[in-house]
Structure formats: C-alpha cells, structure tokens
1. Compute Rg/Rh (Cα atoms, Kirkwood Rh) for each of I, II and report the one that scores greatest.
2. When relative contact order in percent (Cα under 8 Å, 6 or more apart) is computed for each of I, II, which one produces 21?
3. With helix-only ellipticity at 222 nm (-39500 (n - 2.57) for each DSSP H run of 4 or more, over all residues; to 500) coming out at -6000, pick the structure among I, II it was computed from.
4. Give the label, chosen from I, II, of the structure having the highest value of mean count of other Cβ atoms within 10 Å over residues 54-61.
5. Distance in nm of label points 7 Å out along Cα→Cβ at positions 134 and 166 was computed and gave 2.5; which structure, I, II, did it come from?
Structure I
Amino acid sequence: MSAAEGATMTKKAMSRRTKAIVGLGNPGARYARTRHNVGFWVVDALGKNMPWHAFEFCAWCKFSDDLVLVKPLTYMNKSGLGVAEVVRCFQVGSADVLVVVDDVHLSLGRLRFRRTGSHGGHNGLRSVERALGSADFPRLRIGIGQPAELDGMIDYVLGAFSVEDGDVIVDAVGHAVKGALCWAKEGIERAMNQYN
C-alpha cells in the first residue's frame, strides 16, 4: 500500500469512530490449523470473500465503514507491532480494539469477553500491551484446554486439534464471530452478558 493510500484511509477513518477486531496467530501454512491460531480463524470467518490488504506488519480488510479486521503477520510474540500500526493508521482508540486470542486456561470451546485484564502469560497479549502501553483494551479469549503435561505447552499450542476437539472449536469460533460483531455493534457489556 502506498503512503497516499494510507493517508486517504486515515482521513476517512478519522471522520467516524472506527473499531478493529484483531485476531492473533502465526502466519503461514505450517501454523494455519494450530490451536494458537484460533484468533485468526475468527477474523478469517468474518472477512471471508473480502479483499485483504497488507501493511508492513499486518493484513487488514474493511468489514464495514467503521469496522476493520486485522491479522498481525509478525508471528505471535510480536503481535503488538501490527496492532500498533492499525491504531496509528486508522486512529483507533485502545477501547475500540477487540483482541481475539486462544486461552489454555479456559476449557475447550468456552468464550470469555473482558473489558480489560492481564496478559495471563500469553505472549501475543503481552506484546499488544507493550505496544499500546496499556492493558486497557477489550479481549475475547477462546478456550483451547490444557495439555496433559504442562511442560509440553509449546507443542500443545502449536499442535492441531483432534477430530473430536475440532468439532467443538469450530462451533466456538462460530459463536465468537457472533460475539465479536455484538461487541462492535452493541458494546462490551452486551457481549459479556450474552456470550460469556
């Protein structure tokens, strides 16, 4: 994208209150079906059949005039670079950035909206907090369960769901899509009450 195109989009975004739904994950075919990528799955489902564009650190598409979907392309541990770029270019306030992320502390398929919170040991959320200089942004956590052995956490989050678990998570992603749109249209309280 050229600087002129970016400037034009920024001016348009400033004329209204733009919100962003950011799915966290790792780019590339190697990681596409892993547990760590369920955040990507949600924004991919929302942005299905829409044209995606590239910034330096992320991919984005416009869901509507006031809602942009985002996938950081810097790998999970540096997700904040892409989020910061979107905040800067689209003039989005932290409270208007919903970060969708996997969570090993929640049972498989469970959804949890929060207005704010800690990163809970999640490196993607930690990176976003660092980039924004604040933890005051809403997040939607999607439970992926825990491995039998906690010392196998990396292999677990970078592994694929079993067939049985896959059915549960696909259903959860469908609910997460609806929940994310509820957040965008009706706010965090409504999303928390209806989808937690």
Structure II
Amino acid sequence: MVAASHHNMSTSRIRLKKLDILSDNWYILRKATFDYLQSDGTWKEQSREAYDRGNGAAILLYHPVRKTVILTKQFRLPTWLNGNPGGLLTEVCAGLLDRDNPEDCIRRETEEETGFRVSNVRRVFELYMSPGSVTEILYFFIAEYDDNMKVSEGGGHEAENEDIEVIEIPFAEALAQMHRGELRDAKTVILLQYAALHQLIPG
C-alpha cells in the first residue's frame, strides 16, 4: 500500500481510505481516496491519481577541452500527442533505474545509448519531475567523456525498440538551442543550465 511510517510530519495530515489500481498494463496508475487535514483544521475527502513508472537517472556528458556535450534524439510519443511534430526530442542520456542504484543505472544507460563507458559520474541532485501526477524522482549526473571511453556506437537496446541517435554538439550551440526554444526537454535544460552556472566548460 503506502509507506507512511517515515513521513510522520506530513502523513499525520493524511488518512488513506482507499487505493485502487486503475492500470498496470505498462507501469502502474493508482487512484487514492483520502482525508486531508486542511490548514483551517477541517478534514476534507479528496481523490487523486498517481502514475508510478519507477525512478530514473539522467546524465550530461561533457568534454571540457573540445567544449562539446553528448545528447540523444529519439521518438517520444507523449510529445507527439501534445503538439511536437514528428515526436522527436533531443535529450541528455537517461533511463529507468529498474533494480539498480542510480550510479550503476546511469553508467549502463550511458553505454547502451551513447556508446561511452564512463566511470566517474557525479550526482548533482535529485528532483521530482512532475509531482502533480507522476511519482518519479530523477537522479541527475554529470561526467566528463573523451574518445578513449567510446566502446560502441550506442543507439539503445533493439529489444526495447529503442532507436536513438547520438549527437555531439558544441556546448555553446546546445545553450543557443535552449534559448531559442528548440530544446524542450526539462532534464536536458536543467543539466545544461547547471553546466553553465558552474562553468563546467570554460567559455
């Protein structure tokens, strides 16, 4: 059901009444019915839906000497359904944790998607990506790369129907695309802004 014991401060305001699974076809969509103690001291029944697809990890690969970054491009159905012509989205490398810890996951995903085998990954933060409807926490990483880390062409898992294009572009161009509104993926914008803010790639 719902783990409440370690959230005493917040869950003392929540009395879970019912938790229904609406779909477990791909991931799990649940509907929770609960009483919530409002700020004025009254209890009010509410219902909300939450989509649980597990947690994930994302990474920005950057080359401080060449001043480049590695991005990927792939088809994302939800973006196509919501007005993205062709459905292709340029993103940093990312993937679901499955049963791995975030560091192992992102090293595996980096090699599968980009072909680079990175060892020194640095976690910079973890964020709820869409807290109104999705349970996911995304772990954000950065790592330097160079050509001797390249072990394959990448492109993702054929068995998972992944068809991923790997792109190496100048960091300045990635920032320009972001400012022009051409990069529209949240995790990618967050990591590019982090890199710019912390001057990972000298200007």
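1. Of structures I, II, the maximum of Rg/Rh (Cα atoms, Kirkwood Rh) occurs in II.
2. On the way: I: 24; II: 21.
Of the options listed, only II reproduces it.
3. Answer by label: II.
4. Working: I: 17.6; II: 23.5.
Structure II gives the largest value of mean count of other Cβ atoms within 10 Å over residues 54-61 among I, II.
5. Corresponding structure: II.
Any read-out appearing in this document is the output of simple, stated calculations on the displayed coordinates, not a laboratory observation. Values in this document were obtained by computation on a predicted structure and should not be read as measured data. Cβ atoms are built from the backbone, for glycine too; each structure is taken alone.
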